[in-house]
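Take a look at the structures below.
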Structure P
Amino acid sequence: MTTFDELTAWAGTGNVTRADSEVVSGWQIPEDQKALLVDVGIPIVDQLIEYVSFQVEAAPALQTSDGRSLYRLTQNHHGNLVPGMEWSFGVEPGTGTVHYVLPQGEAWFANSSIDLWLRTLHHYGRHVSESEILSDPDDREEEALAELSMLADELKKIDPPAFDGYNGFIWAEFLDRWLW
């Protein structure tokens, strides 16, 4: 299990946000997953999470194009690349499965649970923050691609279902497009 201290070691103390227990108390997700949001928190992750934004409503408010409603965990505007567009991570009621929701509502599978999502974010964030190659990949594209492939293999060991496909699976596509 990932801890608050582990996340802050690479993300920085001000870049990990814990949920208020009263905010998530009414959420219909497994209790152990709620506890992780309160005790561990969610880190800001370059290119993935710009804002941790726990929804305050007790009912899931993040709508998907297939009619599901998720509890919003984060928001990302990709530096306002396309004004008004928003990407979010959300958690599914009942199961605690985490999805990445695109601006038009398409929900891509991220991780099997909040626990596995936080472990994946931690491993990814720590690796990227410590990597000499990934911090400046411009003249080392082949090395960077090899390192990203190795990172994908490591993340797959954390949560194999997160890599069961490409389309509709955020981690495989995100790592594949990381350099671009």
Structure Q
Amino acid sequence: MAKASDIKNGNILRFNGDLVNVEEFIHRTPGNLRAFYQARMRNIKSGKLVEYRFRTDEEVEICRVETNDYQYLYEDGDYYVVMDNNSYEQFNVPKSLFGNATKFMKEGMNVIVAFESDEPIMGQAPASVELEITYTEPAVKGDTSTNALKNATVETGVEIKVPMFINQGDKVKVDTRTGDYIERVK
């Protein structure tokens, strides 16, 4: 067990039975009162924000989290099967850990997964991926006013908005966090 004074921003704690990520940790000494630590933490599973005041001598459990690069192999129900690039060991990681990026996950891409004692707690896809356009309507001549967008379906089956000059078979870079078109890839 560690003392509250050992906590740093970015630490993962076991707090009230749940894992929380410390977003902000400030030492306060108000007037003639006792000093304390003000912590703002985010629950890893639910995403809820938790605020708490730790006494300076309060004991806390700082979890050891291992983050590593993995290769996404395939989808298995509610899980993604990922492989460690060094040991070739495979793990099942819940899809929910990747959030909105699940729509753009392609087999063979590299992802980052954080484990706490053999339990996956966080998943992160790359910020952008290159995907091929499988279907889009051809642009109509004269319909190229500034920033005109049309719908296009990418190889993962998701529909995104792209500029008029993008055609079927083109490769585009897509932001996995927002689903926005970034640029055409040559």
Structure R
Amino acid sequence: MTPLQKTLVTIDALHARDPKTTAGKAHELLYAERMTRWLKRLVPDASEELQIAVRSQHLCRWEIPRSDYPTGRTGYLRWRSDLGKMHAEKAMQAMMDNGYSEVSQKRVYSLVRKLNLKRNRDTQTLEDCACLVFLEFEFSAFAARHTEDKLIPIVQKTWAKMSPEAQQEALGLEFKPDEQALLGKALNS
């Protein structure tokens, strides 16, 4: 196996430890596979570092529960920041264990942490994948739990994070009629 293959196997073994399951599979492993599918669609010739970063987006996420942080935006942002650091550090460890250079490890760290979003094409691609996975696989359940007043700004923020190419991909996704109406309302406000 190549260093990339070994690293992805290592990362997937960590994902497989997720105690939460979706469709009979460890939830974060399924999420990682969905992220990778979007990456292959958006950038078929992605660098090894980008492939590793995309696969590591939620690496061991269950180890830092949201409930360990205060409610509200400040607590949420702190939780997300701490998660990003952990995901990036675990990805770097997997890379180090499989022979990647320190330069490659640092690049993945930067990508996973989403540093230079909107200024770095690879970081933007990782964000695009995350937004598309949310819209394709998580939006419906999320919309069912929240009011329109809460959903519209979330959709608008998600849309603003995406590149024009990812926005075009999102427009091609299938949504229920009420979800489509909500998306239309959010994007035309």
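No value in this document is a laboratory result; all are computed from the given coordinates. What you see is a predicted model; the values in this text were computed from it and never measured. Cβ atoms are built from the backbone, for glycine too; each structure is taken alone.
Have a look at P, Q, R and say which one yields 0 for helix-only ellipticity at 222 nm (-39500 (n - 2.57) for each DSSP H run of 4 or more, over all residues; to 500), as calculated. The correct label is Q. Given that distance in nm of label points 7 Å out along Cα→Cβ at positions 28 and 100, derived from a single structure, equals 2.8, which label among P, Q, R identifies that structure? Source structure: P.
Each of P, Q, R could give mean projected area of the Cα convex hull in nm², but the derived value 11.3 comes from R.
Of the structures P, Q, R, report the one carrying the highest value of mean count of other Cβ atoms within 10 Å over residues 68-75. Largest one: structure P.
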